[in-house]
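Peer 1: The following blocks contain the structures, represented as structure tokens.
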Structure I
Amino acid sequence: MARQPIGEAALEQKGWLRSNLWLILRRISQLSIIALFIYAPLWLVKGNLASNLVLETVPLTDPFLYLQTVFARQAFEVTALIGAAIVVLFYLLVGGRAYCSWVCPVNVVTDSAGWLRRKFKIKKKCDLSPSLRYWVLGLVMVISYLGGNMLWELVNPVTLLQRGLIYGMGMGWIVVAAIFLYDLLWARNGWCGHLCPMGAFYSLINRFSWLRVKAKNREGCDDCMDCFAVCPEPQVIRPALKGENGHGIVIDQSLCTNCGRCIDICGPDVFAYGSRFNK
């Protein structure tokens, strides 16, 4: 019997909307954030993804950026520290790597490459270790320390893409196109899953986050493998789904992006969001 196309079972059992709900909400979130910085009046939000001021009162600072300033030994700013603390507290609630799937504009690029890989059945892959991203994170901090500046921000794809969408891409297209082609032709989820230091940083916050995906109905799993096919970090699914070594139903690995795609794509509704403490 031929295997159904990925997502076909969910489409038949749940309909188009429910089988794409979290994907749609993620795209609305990502596009709305970009639109906010482009079109919103300055009294509402001023700045960019790295650092901004909301309602001329609440500072928000990317903690990854702030950590770079610490290593670069730049001037200490209380406002930036408060902004970073607010952001960390938020991601401790919704999941550190929710930044990767719900906020980061580069995710749209890498998801598009992943969709095309599945569509055209591109199998070639590069066997890089997922832990390589932590070495890149460490290298970014070392470079910041030695250079006395946030040198990573000169080539940070997130910064380049957001700036390009507002002011014109320029040379930023080269970096974004390179990530797209790398993910498409060389390694599945190559940038986000192996190299991105921002993802590595936010995964550290994710170790302690409250919101998690749970395999609440794992007994209903029909082994279609669709969740593994669409998950950007498929290695995190198996322990909770299969109960390996007595593992509970919570996907508690720090690399999970809380994207909700496994919830969408599962016909039997095995997965759902929930608290990490309700195992």
Structure II
Amino acid sequence: MNKQKLHDLRVFAAEIRLETLKIIGSRGFGHVGGSMSMADAMAVLYGDVMNIDPKNPRWEDRDWFVLSKGHGGPVMYATLGLKGYYPVEFAYTLNQPGTDFPSHTDRRKTVGVDLTTGSLGQGMSEAVGAALGSKVKGRTNHVFVAVGDGECDEGEVWEAAQFAAHYKLDNLVCLVDNNKRQLDGAVADVMSHGKGIGAKFDAFGWHVIDVKDGNDVEQISAAIAEAYTVKGQPTCLILNTVKGKGATFAEPSGAHSSQPTKEQWEEAIAASEAQLAAIRAEQ
């Protein structure tokens, strides 16, 4: 990756983090942790990798993205808004009555959302179906799906994983947000994954790439480039991320959900604005 592209993606990730904070902050509380940890992956996907057209969001040959980890909805709304699917300020109505930006993404409400997700694990199955459908129709697009490490407690994830490997869905890339935390505490304490999530996907017949720093756009980009070379099996990227990355009130504790004070929101947004300015100035 050239220096300019790397800089642009780092800027985009910082913009996504700032807007994610503003979106959740408009409500005053919400799932900050799992949104902020995904900002870098979203920047790579929507800023470089995916073949999309915000002016034609239902373009049949587009690449698809499915946010199976529904608690990350705000980071998707921030990303789509910054890409021009709608004015990003529209998402400041998050979870309010009549909003088009509900907690879990809904393709019937929000422009740019490819598939509606709800119960954890559901989006994984949907993504597998979309990938198979593309194969049947002879398309060359890719389907990306983001799941949480806590979400991988769900059996539906593994039914879908087995199906994808059996049908050799090499147009499917799963990104695991391995931030080590879930609703009730540390993933290792709530429901351990034994030898690791990557080992499980490997056992199910997937090509697995361990991304040492899942908050590094360069490492994520390199992993996706490798995934594109894999034939005959789907690919899983284990993104080793930090829950709440960039949120001053959430990152230290790895909080799943947060209800900060007004002053804490202001501090977090100011810090995110400063971080964005610093990254822009690096060029």
Structure III
Amino acid sequence: MNIMVTGGAGFVGTNLIKRLLKDGHNVVSLDNYSTGTEDNHQEGCKYVDADIRDVIDFSYYMEKPDVIYHLAAIARIQPSFKNPANTLEVGILGTINILEWAREIDCKVIFAGSSSVHSGKLKNPYTFSKVVADDLCLLYKKHFDLDASICRFYNVYGPHQLTEGEYCTVVGIFERQYENGEPLTITGDGFQRRDFTHIDDIVNGLILTMDSIFSPDIIELGRGNNYSINELASMFKTEIEYIDERPGEARETLCDISNAHREIGYEPEVDLEDYISGVIGE
């Protein structure tokens, strides 16, 4: 199939494109490289430097895709407080542009949602953008017969994750600190709980959603259990220190995977403790 991936040079996009190419698909990536990098480029994929806020007709890059994976976003909560307009423009205007083009060419859209929507849309600008984008996908599906599905990700980690800068996740931060011999920094009291989900399981869920003949509205992609940040840090068996709590963060994430199992046959396989054991060489 012909498949377009927005945000294809980022963490999730890179791992997804690897799988799509392995499965024999023709893939084009659109990315403005705000967080993505050319180091993530995969041989066999066409990469286009473009901003989904500015593009109305995407056919110049791929005339008629069968599927669009819409992953592009200003990811992470804390950066969204620094530049809320940028987060909202990419998350909302960019999504409208993708949905409008998909409607015109009758193309399936799989949107990268976020577990953060369960904490309330006013929690932070990033979550607000994801709630609105979710609703836009469902609106276009209901009123314009667009084949659209939302896959909500839970605390993704694994190969190609960022380990530097404000867009990296806690697992990426801890990996960098461990490798540099630094104490692991825990925000707040460390009792916040997260459903950490390996990127291989996320990619598998995205592929299963694409292959599903039922076009599910919303699929929750997580591991189905969670750990506190203190428990995560203890897996590294090194020194820790506590820093100030950050605003806008949920106290707990925990995915109910029963619907994903029922709708698309999703079964997460990678265990967090096994992954961390590999990182620290055990």
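Readers should treat all values here as calculations from the given coordinates under stated rules, not as data from a laboratory. Note that the coordinates shown come from a computational prediction; the quantities given were computed from them, not determined experimentally. Cβ atoms are built from the backbone, for glycine too; each structure is taken alone.
Peer 1: Suppose FRET efficiency 1/(1 + (r/R0)^6) of positions 180 and 204 (r between Cβ atoms, R0 = 25 Å, to 0.05) works out to 0.40; of I, II, III, which structure was it derived from? Walk me through the numbers on the way to the answer.
Peer 2: Numbers: I: 0.40; II: 0.70; III: 0.20.
That value comes from structure I.
Peer 1: Work out the source of 11.4, 34 here, i.e. which of I, II, III gives that when Rg and Dmax of the Cα atoms in Å, for residues 52-107 alone is computed. Let's see the in-between values first.
Peer 2: Values: I: 12.0, 32; II: 11.4, 34; III: 12.7, 37.
Among I, II, III, the structure yielding 11.4, 34 for Rg and Dmax of the Cα atoms in Å, for residues 52-107 alone is II.
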